[in-house]
1. Here percent of Cα pairs over 24 Å apart has been calculated and equals 51, so which of I, II, III was it run on?
2. Determine which structure produced the value 1.9 for distance in nm of label points 7 Å out along Cα→Cβ at positions 29 and 61, calculated from the coordinates; the candidates are I, II, III.
Structure I
Amino acid sequence: MNNTAESDQPLVFSYLELRKAIGVLGIGLPFVLSIGAAIIFRTGIQSSISAYYHTGMGDVFVGILCVIGFFLFSYRGYRHERCDNIAGNLACVFAVGVALFPVAPDEGATSCAGIVGWVHIAFAMLFFSTLTYFSLFLFTKTDPQKEPKPRKLLRNKIYKACGYTMGSCIVLIAVYFFLQDTLASHLKAYNPIFWLEALAILAFGISWFTKGEAILGD
């Protein structure tokens, strides 16, 4: 019995480290892009996180998203349940889709770039929706045969807070796109999409970082 438990420890360790890695990449993405662009390329805050594709940090944006996608594809959830695996695979596809189909540039976009931009937006919405599903429904699972520990209950609260934050950001971004031009033009100067996307990505990172038991570990 002890030998089996010991043989499982490296596997558990690798899963925890994978979740932490995904969390670190999520938390770091907005800071790496915005600070890196400001320091290296003297580029100000962009209209969205995705708009950094068209800056000197474009390769970094694509690279981090592809790495996140690869990690999500490698992810196996609680007892290898099918829904966890499917969600991870879908999140991988959506993350890579966000990276490979760039958002249309703010100025001088061609009709083709505009179409690709809408594909990008669709992938981004699906990506965040899948991450919200992870936080609200998959990460909060508990073994029905065991009483959840106090720290597990606290982690569940963090997962739900992150999930609701991501969901709220998705809704607010959708609302912004349907605002009248006059109101949207007033808000545009404050880069609302950037801040909402950054908040959603931070929530995603915190959720996965917590899932890796970097905080409130058992």
Structure II
Amino acid sequence: MSANKLVEKKNTKMETESRSPDSLVISYLVLRKTVGILGMALPVVVYLGARLFFQTGIQSSISSYYHTGMRDVFVGILWTIGFFLYSYKGYEAIDNIAGNLACLFAVMVSIFPTTPDGPITGAQKFIGGIHLVSASLFFLTLIYFSYFLFTKTHKNGQSTSNKLKRNMVYKACAYLMSACILLIALYKILPDSTTTGLESIHPIFWLEALAIFTFGISWFTKGEAILWDEN
């Protein structure tokens, strides 16, 4: 057999192996774990980066770090998360639609910044409104992923004991994210006289950080970084 044919045969074998079910499963697990790591890292990175490198104190919300020296990091992580969400493929078409929508909302959160602290213009208020709606839809999509999509079982498979445990993690994450969003909404609609004493502890920042970190845990678990199946 000629050298060219040997090389061609080797390349064909490598291409076949790269498309094997095992390699595809590993790729999807890595993608899910990566999304999880980015989600868990976002609040920590922007907070510590702003404090250590720019001597900037804690902000009123995670989104407010857009107006600090950590803006590029904040935007970059959101775009990376959005890209991975766009690349996500699930069991059904609705899974793909949810991933595409989550990507869109993540990008919109980054390109339509929240209103800065202090006096604002009409344009900033309008852009901030788009940001608020986008952030709300982004979190709702993430909750949908955790509660409805991640708990599915492939129609040809059976739920293992670890799969059932992972489902408990997904639902717990969905409940916690929902609670955080509801508390943020409640805080925003309360009269100023009621929330004045809470401003010093930055409740929205901590609630957003908890929600984003929880989103990361859900995806990290989906990547079977914990409670994995043996086969």
Structure III
Amino acid sequence: MEHTHRDMRGGGLRAAVFGVSDGLVSNVSLVLGTAGAHPGAGIVRLAGLAGLFGGSFSMAAGEYISMRVQKEAFERELHVEKEEIETQPESERAELAYLYESRGLDTATAEKIADTLMADPRVALETHAREELGLDPTALGSPIQAAFFSFVTFAIGALIPLAAFLGGSSGSGAILIAIAATAVSALIVGGALSFLTNRSIVVSAMRSLLVCAVAGAITYGIGAAVGATAS
């Protein structure tokens, strides 16, 4: 029976995973750090919204640029390989035959396979790309997809610790709601990641919670210290 694999080549899944996790961690840090100084709910809302939109745009831009550069670099390597196949077909055929020989095939079989693959320039390029460069020419990643998923998921993650303050709560009550909402969300995100990685759901969930807890606690402590000093 054929096993169906998830398509993780476009960059969207990776960007979404990092986006929601980064949104949670960065904005719970910002919100709690600001709230720790007790400046008033309006200031916390302003800081949280700035973190949400600033972080979302930053993440999207970073993903787009990194994926764009990566794709262009891959395309350059493929162009070089394509030129070598066109100008030095015998050398490339011998290279392919040697590669299959090194994997345990006898010389005659390796050369026959190389001859067959080199007969079609498109197949030859795809084969050399996979075998030499470790690339799939049909799946070099989508910068726009990565940027979109990164923006949306970061915003979702960043909204969670801010929601209580946007809803009109303030003071210790809003802080406790933000902590509880972030903790639950961190457990859910960590647990969901375990289905992608096939790791323990408990370990994955607790790791995600621990990261958020440490980041939030440290920044809250810094905010409280700064607030006390300022007053």
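1. On the way: I: 45; II: 51; III: 60.
It must be structure II, since only it matches.
2. On the way: I: 1.2; II: 3.8; III: 1.9.
Structure of origin is III.
Here, each number is a calculation from the coordinates, and none is a lab measurement. Just so it is clear, the structure is predicted and the values come from calculations on it, not from any experiment. Cβ atoms are built from the backbone, for glycine too; each structure is taken alone.
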